[in-house]
Structure 1
Amino acid sequence: MVTFRYLCSTCGRSYRRDEVRYLCPHCAATSKPGAPLEGVLTVQFDYGQIRRKFDRHNPDWGLFRAVEDRFLPPYPIGNTPFFRSAALGRRLGYDNLWIKNDGQNPSGSLKDRASHLVVAEACRLGEGTVVTASTGNAASALAAACAAAGRRAVIFVPAAAPRPKLAQMLCHGACVIPVKGTYDDAFRMSLEYTASKGGLNRNTAYHPLTIEGKKTAGLEIFWQNGFKTPDAIVVPVGDGVIISGVWKAFDDLRRSGLIRKVPRLIAVQASSSDAIHRYVLTGRYRDARKPDTVADSISVSVPSNAHLARSAILGSGGGSVTVTDGEIMKAQRILAACAGIFAEPAAAAAAAALPKLRESGQLEGSQQVVLLITGHGLKDIEAAMATIRIPSAVEPTRAGLEEAAERVQKGRTR
């Protein structure tokens with residue numbers, strides 16, 4: 001049996017495993033609607049036990065997992081590619097640039113990690129329904145994990161969510177409820193649904209195991225990097241749960257005596273969805289007034305995990321930066337052309353930040369920098385199609401062949 005306690009990130013109260021399910025009851029009672037969550041819980045393990053049991057020659061990552069293995073859905077996630085990209089590094093001014101490509105998870109995004117663990121928790125608790133709000137990736141991941149585990153997924157999603165993501169969740173058999181509103185509206189409705197109709201709510205940060213699930217990306221980076229800590233990890237940020245999860249991974253490793261330092265975490269937000277960025281810079285929280293970005297996965301007015309995300313960024317000695325939609329779409333093309341990775345706009349935002357971080361001195365070109373790619377480009381093919389032109393067809397003749405050769409030549413000299 002896994003041994004841990006929940007710790008409130010706001011007031012410091014501690015709770016037994018099944019004493020609470022979502023937020024710290026004391027702090028949640030003071031939370032205001034339409035504001036970042038108060039009382040987000042984090043899992044605190046027996047770090048001394050992990051120190052005694054962990055063997056680098058035969059690592060048992062289950063020591064860092066908050067749900068027993070027997071409850072995990074039969075749906076393998078994680079172990080995504082981690083590799084150095086010299087060509088992308090040269091293009092962007094970095095000598096030691098690495099990529100963690102979580103677009104290679106089964107449903108195409110890092111969100112598989114959180115959904116996998118929350119569905120495992122539903123299996124442990126005997127809950128037949130798991131509910132979430134999402135702009136698409138978390139919903140697709142939940143639908144897939146529920147399908148594998150024989151659970152029902154109920155999903156509240158903004159009606160404007162990308163069609164490929166809607167197709168994914170529907171094909172997996174989820175009950176999809178499009179909402180005529182924003183992600184924040186869908187988030188609120190999903191909470192009201194579970195409060196009145198039941199089921200386990202998977203909402204990001206609201207359920208503490210979403211952070212635990214996403215931390216596995218950080219644990220894998222450490223493992224795949226030869227049990228070494230990189231200098232910095234660049235993370236696209238919306239609600240702030242992924243970056244909090246990466247921080248939790250390295251904090252767990254440090255508290256277990258396996259590392260001495262954590263990597264600097266750099267948050268990247270879209271310029272119109274910059275609430276956490278401004279919070280980091282000023283110390284004062286304000287909503288993003290009108291999020292309007294091609295990067296739908298990081299488009300949010302009220303980031304639910306703003307407080308913990310800011311603590312993670314500052315605690316790591318990191319920073320934050322914003323990028324425009326134009327910079328994001330340019331970076332999507334560069335990633336594809338130089339690293340062979342087709343990333344959705346939200347994931348490409350991390351690459352878009354690299355030139356700014358180099359120019360501002362926040363990152364040095366000689367440091368080992370890891371780019372966290374959070375979703376595959378096929379998640380939002382319409383965004384990519386808006387920036388490219390499909391070439392006209394040539395005739396299947398000698399003249400057509402010569403026209404093709406001419407196009408190739410021009411392509412080489414552009």
Structure 2
Amino acid sequence: MKKVFNFALYDFANSAFTTIIITFIFATYFAKQIAPNPVLGQSYWGWTIGLVGFFVAISGPFIGSFADKNNQILFFLRCFSLLCIFFTSLLWFAKPYENYLLYTLIIVGIANFFYELSLIFYNSLLKDISKNKNLGKSSGLGFALGYLGGIVILFISIKLFIDNENLPFGLSKEESQNIRATAILVGAWFLLFSIPFLFFFKKKIKKFKKSSLSNFSDLKNLVWKRGLKTLGKFLIARMLYADGLNAIIIMGGIFAVGVFNLEIKELLILSVLMNVTALVGAVIGGIANDKYGSKIVIIISLLGLIFSSIIILFAYSKLLFFIMAAINGLFIGPIQSASRVIITTLLNNNNQGKGFGLFATSGKLTSFIGPLLVSTVTFLSDSQRIGFSSAIILLVIGLIILINIKKI
């Protein structure tokens with residue numbers, strides 16, 4: 001149980017990065033105070049995250065394969081986590097002026113690149129910390145603690161830096177010091193709570209038979225044998241619905257600010273609300289995963305996510321938006337958790353690194369499509385609602401493909 005908890009605690013730690021930097025506080029700070037206007041801010045932010053996703057997609061499987069063969073899973077996890085922490089802290093220097101636009105995007109891009117690579121090796125360790133019969137609960141606990149971490153870090157951010165006239169550490173609200181300080185908080189938080197897993201977890205050393213196959217051949221054999229194998233089919237389905245989910249998560253904060261004119265306090269309340277429902281969804285989804293199977297959990301969750309997202313597109317009431325966003329959050333955790341379980345069960349112990357490298361590719365090779373599609377349609381239509389609708393199309397296509405995969 002200690003292994004499972006420390007594994008989940010890493011999710012508690014790294015959720016600060018996605019919650020504060022990628023989705024809510026720093027993303028909206030960039031769009032409203034650094035970029036020329038929120039529409040261009042949403043576009044630039046989405047393009048940057050999409051480009052990072054492409055680089056993760058093409059490098060992840062090969063780094064994962066190398067790590068498998070050399071028993072370096074933990075080494076890469078530690079290195080990439082620490083690099084993400086370091087570059088995140090550099091966002092303190094992103095001042096609220098347009099001449100800091102390029103600096104902010106470059107630093108966010110580098111930090112996000114290392115964050116995404118760290119997830120490859122973190123996810124690949126699920127089988128090392130849990131028994132097969134409890135994979136769903138263990139994966140669900142990780143995501144649940146991740147959402148809890150998002151809630152706690154938001155409350156701390158609100159009390160220390162947002163809703164506080166007496167700012168700590170000699171900070172002021174001039175040049176948005178209070179907002180920029182959240183980047184330092186994220187770095188410290190990520191480091192502190194990841195220590196138990198990063199430095200005290202011991203992974204068994206595996207012995208591999210020497211293979212004359214190249215890394216590319218190893219990767220190909222996982223997904224293709226006289227046609228797409230089950231793993232390959234699932235990765236395609238997951239690639240598409242992950243693109244839609246990715247766009248919703250990354251662009252959600254900017255969408256809420258631009259369409260519903262949410263103030264920073266309202267945005268933080270929305271984030272806490274969505275994290276609470278996502279936490280509940282991850283726990284319930286994890287239990288349901290072990291009882292009913294991962295595929296049915298993902299199908300039901302995608303249907304719920306599509307339904308709530310469609311209503312959000314046509315909502316003009318803040319109250320209705322908040323309710324649907326909360327329902328939206330309820331289905332995000334189970335999709336992510338059950339997808340991780342499916343990959344874990346389709347791989348043997350010697351293929352976890354390269355397999356989750358491909359898992360990252362399926363989520364990132366076309367991950368630029370989600371944010372890029374939303375960003376570009378937003379730019380061309382000059383409407384955030386129309387732009388955001390493109391994410392739902394990707395969810396629907398991914399769902400259709402998943403339903404037609406028989407052997408999961």
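Every read-out reported here was derived from the displayed coordinates using simple, explicitly stated rules and does not represent laboratory data. Since the model is a prediction, treat every value here as computed from it, not as a measurement. Cβ atoms are built from the backbone, for glycine too; each structure is taken alone.
Quick check on the output: 31 is relative contact order in percent (Cα under 8 Å, 6 or more apart), derived from one of 1, 2. Which one produced it?
The read-out was computed on structure 2.
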* Looking at structures 1, 2, which one was Rg and Dmax of the Cα atoms in Å calculated from, given that it came out as 21.3, 77? -> 1
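Tell me which of 1, 2 gives -26000 when you compute helix-only ellipticity at 222 nm (-39500 (n - 2.57) for each DSSP H run of 4 or more, over all residues; to 500).
Numbers: 1: -12500; 2: -26000.
Corresponding structure: 2.
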* Among 1, 2, structure where log10 I(q)/I(0) by the Debye sum over Cα atoms at q = 0.17, 0.26, 0.29 Å⁻¹, for residues 136-199 alone as derived comes to -0.68, -1.11, -1.24 -> 2
* To which of 1, 2 does the computed value 18.4 (mean count of other Cβ atoms within 10 Å over residues 304-311) belong? -> 2
* Structure fact -> Value 24.9, calculated as mean count of other Cβ atoms within 10 Å over residues 128-135 from one of 1, 2, is from structure 1
